[in-house]
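There are structures below to look over.
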Structure 1
Amino acid sequence: MGVLYVVFLLICGFIFTNMHLPARIRQKRSTGWDSYFHVASWGLWFVMSGMASCVALYLFLDVLSFVFNIPQVFMTYDSFDFYSGLSEARFFDFRLDMLIIGFLSVAYSLVAGIHSKRKMKVKEERLKEMRKIANSDLMEKVFFDAMTRKMLVLVSLSSRKVYVGMAASTRIEHGDFENVEIIPIMSGYRDKDTLVFKEVHSYINHYKDNDIGPKSKPLSIYDFRNVIPTSQIESVSLFDPATFDKFQGLMDSEPKELDKAA
């Protein structure tokens, strides 16, 4: 019987975590016992809510019985007992009050899950929850900021390859951060000695020359997206073209100033 209670606890927790976006993402990122305890903790919350509701029902029926029995002070009749039947009545060998707790627990988990799902359909609420999730990982936070603020990112790979582009997606909603999608604007490499970024390809010129945009046909800029495994990313940062051009100008002028000084 104890195993049955544990399974029921996990069922209530699973119903909610499968419908509540933050809980679903945390569940997918959990492993081993952490995963079971996460589901069980939510299930316990709903079971305790069901028990509390059942206790409230007992108290209500007890008070109701007391009110109906007040006239016994003046007359004699059989006492009213509305609450004893909850513990004495049985259905398939289960006490009625236990079945009520089970029904209410499942109902609460469903109602809470449906409410959360509807809430996540509101763009502002969805972004708010996703930002909380992204804040748990610094790299994930940079990509999320780039998408929400419409900024470019500079991604340096362990191979010294560098991509600058728009963050297309990060799979935050799917509970994993194993890959990111980049729509490249330029690409290049880092010098092996100075690690300075050297631009090699300018995708933006190709886009302009061929009238390629977000909705163009037969090719759009989304057809040029690159999927990059996060395990290969060495570093990532937000990228501002104006700041980059300014720094490049300063770096180009430094050798000339050194030659003059010599």
Structure 2
Amino acid sequence: MSRHDSIFKGLDLKTSAFAEIGALANPIAPPGSVFIDAFTKYENIRLKGITDINLINKMPEIGCIWDGSSRLEPIMPIKCNCIIASHVIEHIANPIRWLKHLSECLATGGWLSLVIPDKRYCFDHFRPLTSPGNLIDAFNNAYARPTLGQVLDMRIYCHRFNGANSWSRHSQISSRDLAPVFEGEFKQELLKDFKRRHDLGEYIDSHCWCFTAESFVFALEQIKSIDLIDFAKLEVDEFDNDFVVRVYW
């Protein structure tokens, strides 16, 4: 099964209703879908310093401005058969709240298609797995942005393979083949600067959470068992360096 087939799971791309979060210049949802982001297209171009006209032309117009901190359903124009978020949930400060908000926007029988990096095959390789308790604490404490620890951990543990941020699970490599991205005095000054910016209240985009397919499913099942979230079932397909989880409500 391809990643595309796993995400859409047989839905008719012409007649089904889709939304996608954080597509930027790589939309997966078909034309006519509702594209959701915390910023408009032109704000993203400015904030990310995008100058390549080919990338800009690939970026869809944003239909809903939403940062995940409040309910999405009141501003969504449709109920969706499928909501797609590719390499997004690991950035979300409060995933339980975020999933709850998204579930309200699904049509009967609909699902979320979450594409999630496998931490074993990306720059998060050396970071510890996120536990159910980590996600529960984020919900109970109403996290609204990455914590200082999350911001710093992403840079402290960041390693690459031959300069790449991710690599194939089939690569014949070991941990010794990975090189740190930041080292020495530069790393110390970088971490100090991130701490200063965080202390001033700046939102610093980071990988807040690290998963494998097995650990993500385990975490959601434990969270469901204490009634913090409700879903009907989970389905998982693993790919080269990420995985797709379909969360049905």
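Quick note: the coordinates plus some simple rules give every number you see, no bench work behind them. Nothing here was measured: the structure is a model prediction, and the numbers come from that model. Cβ atoms are built from the backbone, for glycine too; each structure is taken alone.
Please compute FRET efficiency 1/(1 + (r/R0)^6) of positions 62 and 206 (r between Cβ atoms, R0 = 35 Å, to 0.05) for structures 1, 2 and give me the label with the greatest value.
Details: 1: 0.00; 2: 0.95.
Max of FRET efficiency 1/(1 + (r/R0)^6) of positions 62 and 206 (r between Cβ atoms, R0 = 35 Å, to 0.05): 2.
To which of 1, 2 does the computed value -8500 (helix-only ellipticity at 222 nm (-39500 (n - 2.57) for each DSSP H run of 4 or more, over all residues; to 500)) belong?
The correct label is 2.
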Check your understanding: In terms of FRET efficiency 1/(1 + (r/R0)^6) of positions 70 and 166 (r between Cβ atoms, R0 = 35 Å, to 0.05), which of structures 1, 2 is highest?
Key -> 2
Practice item. Rank structures 1, 2 by distance in nm of label points 7 Å out along Cα→Cβ at positions 14 and 38 and report only the one at the top, that is, the highest. Key: 2
Practice item. For distance in nm of label points 7 Å out along Cα→Cβ at positions 78 and 102, find whichever of 1, 2 sits highest and give me its label. Key: 1
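For which of 1, 2 does Cα extents along the principal axes in Å, calculated from the coordinates, equal 55, 42, 39?
On the way: 1: 116, 38, 36; 2: 55, 42, 39.
Matching structure: 2.
Starting from the value 22, 17, 12: which structure in 1, 2 was semi-axes √(5λ) of the Cα gyration tensor in Å, for residues 6-109 alone calculated from?
Numbers: 1: 40, 13, 8; 2: 22, 17, 12.
Computing semi-axes √(5λ) of the Cα gyration tensor in Å, for residues 6-109 alone on every structure in 1, 2 gives 22, 17, 12 only for 2.
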Revision key, fill the gap. For relative contact order in percent (Cα under 8 Å, 6 or more apart), structure among 1, 2 ranking highest is 2
